[in-house]
Structure 1
Amino acid sequence: MTQSSPRNRPDKLDNPADKSGRYSSGAIFCILALLLIFIANHSANYACANSYQNIPCIIHIDTTFSIDGSLTLEQVVEKAKEKGVKVVIPTDDALTEAEYGIFPFRKIIKKKIEEVSVLKIGSEKYLNEIKILNEKNKDMLIIPGIETTAFYRWTGNPFKENLTMQNWHKHFLIVGLSEPAQYRELPISGNESNSGKFDASKLWGGIILILGIYLLSYWKKAWIIIFIGIGSIIYNFPFKSLPFDNYKDYGELPYQNLINYVNKNNGLIFYAHPEAINWSNPVQIGPVSVRTKPCTNSLLQTYDYTGFAYFREGYRDAGKPGGLWDEVLGEFCAGKRNRPVWAIGELDYINDKESGEIDTVQNILLLKDFTETSVIDCLKTGRFYVLYKTKPDNFPAIIKKLVLESENSTAQMGEILKCKSTPKLTLCITTGDSKSHKININIIRNGEIVKSDKILTPAEYTYMDKTSEGEGIQGQKSYYRIELISDSGAKIVTNPIFWGSGLPQ
C-alpha cells in the first residue's frame, strides 16, 4: 500500500474555516484602516468647515456704454456665466469729456470732445439694462459700477506745441450707487452743469445788462454794454461751478472730494490700476499730449476710500510686503485712519483678445446670503480674497477657511479680534482640481514677512507668533495678511485680519 504524500494527507488539507478566518482578519484590518482615514479626513473637513459660501466676483468691465467697450452688457454676463462667475460688476466710463479754452475767453474760444459714456447715454438706461439682466439671470448678480477720473488739468500752451492733459487716467472704480441722480451729480470734471453749485459771482453779466439798458436812453452806444452783458450771461450760464477748474493744480483735493461724495451716497470707491505706467510718459494724441503718472502715493495722501486694485497693477510697489498698503494699514492700527483699506482684483476687461479671459482675476467673496446687499457689505468690510490666474488653465487655489482665534473668540478677513495675547492663525486650503499641489505661503504681520513656508494641498496650516521666551506678543495692535502662489503660477492675496487690545473699531 502506497503511503500518502504529505501534500495529500487529510490532516494537512486546508481548512475552509481557517482560510475564512484569515480573510476575515484581513478584511477587518482594511475596514479599520479605511475608517481611520475617513475619520481623519472628516475631522479635517470639520475643522475647516465654514458657514460662508465662496462666491467668485469680477470687477472692472467695459461694455458698449464705454468708449473702448466691444461687448454688450448681456454678452459680458453670458461670458461670465460660462466661466462660473456669479457676481459681475461692470464699471463703464462715467463721463468721457475733455475741454480746453483759450484764456481769457475759455468758455467761448474752446475745443470740446465727448465720447460714449454712461452719462451721455443716460444713467437711467444703464441701470435699467442691469435690472433687466438681473431678472433674466436669477442665479447671478449684476451690480452697477462706473469708472471715472475726478479731475484732469492742463499744462503747457497750444501755441508752444506743449499742451498736455495731466491725470486723465487717474481712475476710480465706484460701486453701489443705485439712483440715476447719484450718477448725474458726480463731482467730476466736465459735469459742472449737473454737479456744480450755484455761484452768485457768475451773475455779474446781468448787472452789466441792466446798466446798458439804463444808459441806452442817454447814450446811443450803450448797445455795446448791453451786448457785453448778454455775452457775459451766456458765458457764465448755468451759473454753476465746481470748486476746481482744469487749469490749476489742487493736489489731492478733487480726488478726496469725489471720495467724500461716494461715501455720502453709501457707495464704495476703489483706486484703479494705481501702478499703471503706460501713460507715465506723455503720449501724443493729435495736438495734445496725455500723461498720467502712477498714483500709488495717493493711497497715503487720501482718506476713507474703500480700497485699491492689487491685481494686476497694484501689487509690485503698493501691495508688496512693507509697501504703501501696509503703511496705510499701519496708520489704521495707530488710530490715524478711521477705516482700513482693502485689496481688490480688477480685470480692466474689454474682450478676450485684448484683456485675457473674463475670469482671470476674481474676488472670492465670503457670503451667507446671495443678495446685492450682502455683496456690497462683503466688499465694504473686506471679507474676501483676490485670485489671479496668471494662465487661463491655472487651477485655482481655494481658501476654505482663514481665521484668527483666541481662547474665546474668532475673527476672519476684515474683522478685528480683541485679545491680549497672540492668537492662532489657521488656514485651510485646497485646489480647484482636487489634486495635491505645492503652495508657497508668505504670512505677513504689520508689513513684514514673519513666515515663509511650502505646503501640500489639501492642508490645514496653523501659525502662532512666539517671542524668545515662548510667550505671545502682549497687547500689540497688529494684523496678518497672506500671500499664496501655487505651483501652476496662480496667485492669491488675502485681506487683513486685525488683532490686539485697543484697536480702533
Structure 2
Amino acid sequence: MNFKLLTCFSFGIFVLAMQPVSAQIKTANDPVYQNMDQSVKPGDNFFEYANGGWIKKNPIPAAYSSWGIGNVVGEDLRDRLKKINEDAEKANATKGTNTQKIGDFYFSGIDTVTIEKLGINAIKAPLDRINQIKTKQDVLDVAAYLNTVGVRSFVGLGVGQDAKNSVKMMLHLRQAGIGLPNRDYYFKTDARTTKIRNDYAQMHLPTMLKLSGLTDPAVANAVFSIEKSLADSSRTLVALRDQYKNYNKMPVAKLNLLTPHINWTNLFQKMGIEKADTVIVGQPEYYVELDKALQQYPVADWKAYLRWKLVSSYASMLSKDFENENFRFSGTVLSGRKEQLPRWKRVLDNEGGLMGELLGQLFVKEYFPASSKKRYEDMVEAIRTSYREHIAKLDWMSPETKQKALLKLNTINPKVGFPDKWKDFSNLQISRVSYAQNVMNGRHWQYLENIHKLGKPVDHTEWNMTPQTYNANYSPSN
C-alpha cells in the first residue's frame, strides 16, 4: 500500500508530545489528534501511531492503487471541473470559444453510443497510413507522422532546454520503442516481473492486435521480439539518472553516421522540424540498435509494430473491447487497480492533460479571481522581504555569500494561481463528432507547440502545471 499523507500529521505528534496533559486533552478535537492511532506505541510503529486513524477511515478505493490527502483534494477539484464541463456542454457556445471546446470535448468523451459505433474507425486515418507501408523508408515516414499525433513509436523526440546552456531550446532524442514501463520488465526473472511480461506477450499483445484486425498469433510474437531488441539496448532506470552520460550533443550529420539507414535530416523534416543542425542524444546506443533492427525485421513486422503502438496509444478513447483490455493490463496487472474510474473522471483527466490551461481559464473565472491571485502574490513578496531582512542579519554568512543569496532571492520568478499570459488554443479544433479525433487534435496541438520552441529564447513565463492542479514546485531553470 502507498499512502501519500501530509507530513504535517507526523509533525503534529511531536507538538502534542511536548504539551502538558491538560493541553493534550484540549487537542482531542484537533484533526491531527483524531487521525492518530492511540492503540499503537510510537516506538513500535510511528507511522501507524501518527496516521493510523486516518488510514482506517480512508481505505484505498477500488479504482486507485494509492490514496492520500492529495487524492481527497483532487476529488473535490474534479467535482468542480465536472460542473464547469457540464455547464459548457449545455451552453450552446460560439464555435471557437473556450466554452465550446470544453463542452464539445466533454460531450464527445461521454458519448459512448458514438464511440461504440465508430470502434476502430475512430483512428482510421493513421491506420490507413500504416496499411499503405511498403518499404523500410515508409516505416520511418509513418513513424515520424505518428509522433506528431502523440504516438510514441521508436523515436523519442522533443524540444527542451539545453542542460549545459539553459537559455537555449534544443532538440532532444531519447530511447523509446518499448511497451512495458522500462527495460527491466523484459529481462528480470523475479515472479512479479515474469508474470507481467508473460501476460503482456502472451495475452495483452495478441488480444489488442486481434481487436485491431491482426489475428495471426505470430504477429504478436514479432512485435514483442522487436520491443525486446530495443529494450536490450535501452538503459536501466539507474543508468538514466546520470545526467552527464545522458547528455550527448552532436551535429545531425554525426547522428546520420551512427545510423546509416536513417536519414535524420529527412525524418525531422517529415516531423515539421526544418532547422535542426544539432541534437542532444540521450542514449546513442539505442539508435544504433534501432538502425540495425530496421534492417533485421521485415516490413510486415514493422507494420504490425506501428499498428500496435497506435492502438495502444488510443485504446482508452476507443470502444469498450479496446478500453477494457487496456485497463485489464495497464490498470490491473501493472498497477493493481480493481476497477476503472467513472468515465466522466477519465474524460476530465484526458482533457486536463491535453488542454488543461484552456480549462484553467474557465476554472479561475469561477473559483480563483484576480483579486485572490493578487492577495497571494503579495504574500509571496512579503516572504521575500522577510528573507532579505534575515539574510542581512546573519552573522555566519560572509558579505560575498550574502550578495549571492540575495541575487538568487531576487531572481526567483514566483508563479501564483494562474499565468499572466495564457497559451493560445485558437488553432485547436474540437467538435462533438469523435472523442478519439479530439484527442488526436489535442496531441497534435501539443506536438506543434513543443517543436515551435526550437531555436527560440526560453519562455520564463510559461507554466508547467495548470491552475486547477493541486501542487507546488520549484523549477531551477524556469
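For Rg and Dmax of the Cα atoms in Å, the calculated result is 25.8, 82, so let me know which of 1, 2 that is. Checking each candidate, the match is 2. Comparison across structures 1, 2 (criterion: relative contact order in percent (Cα under 8 Å, 6 or more apart)) gives the highest value for 2. Determine which structure produced the value 46, 33, 26 for Cα extents along the principal axes in Å, for residues 140-299 alone, calculated from the coordinates; the candidates are 1, 2. Only one of 1, 2 returns 46, 33, 26 for Cα extents along the principal axes in Å, for residues 140-299 alone, namely 2.
Source structure of the calculated read-out (helix-only ellipticity at 222 nm (-39500 (n - 2.57) for each DSSP H run of 4 or more, over all residues; to 500), -17000) within 1, 2: 2. If you line up 1, 2 by distance in nm of label points 7 Å out along Cα→Cβ at positions 164 and 188, the top spot, with the largest value, goes to 2.
Ranked by distance in nm of label points 7 Å out along Cα→Cβ at positions 260 and 284, structures 1, 2 are led by 1, which has the greatest value.
A value of 9.1 was derived for mean projected area of the Cα convex hull in nm², for residues 244-355 alone; which structure in 1, 2 was it taken from?
Derived from the structure labelled 1.
Here, each number is a calculation from the coordinates, and none is a lab measurement. Small disclaimer: the values here were computed from a predicted structure and weren't measured. Cβ atoms are built from the backbone, for glycine too; each structure is taken alone.
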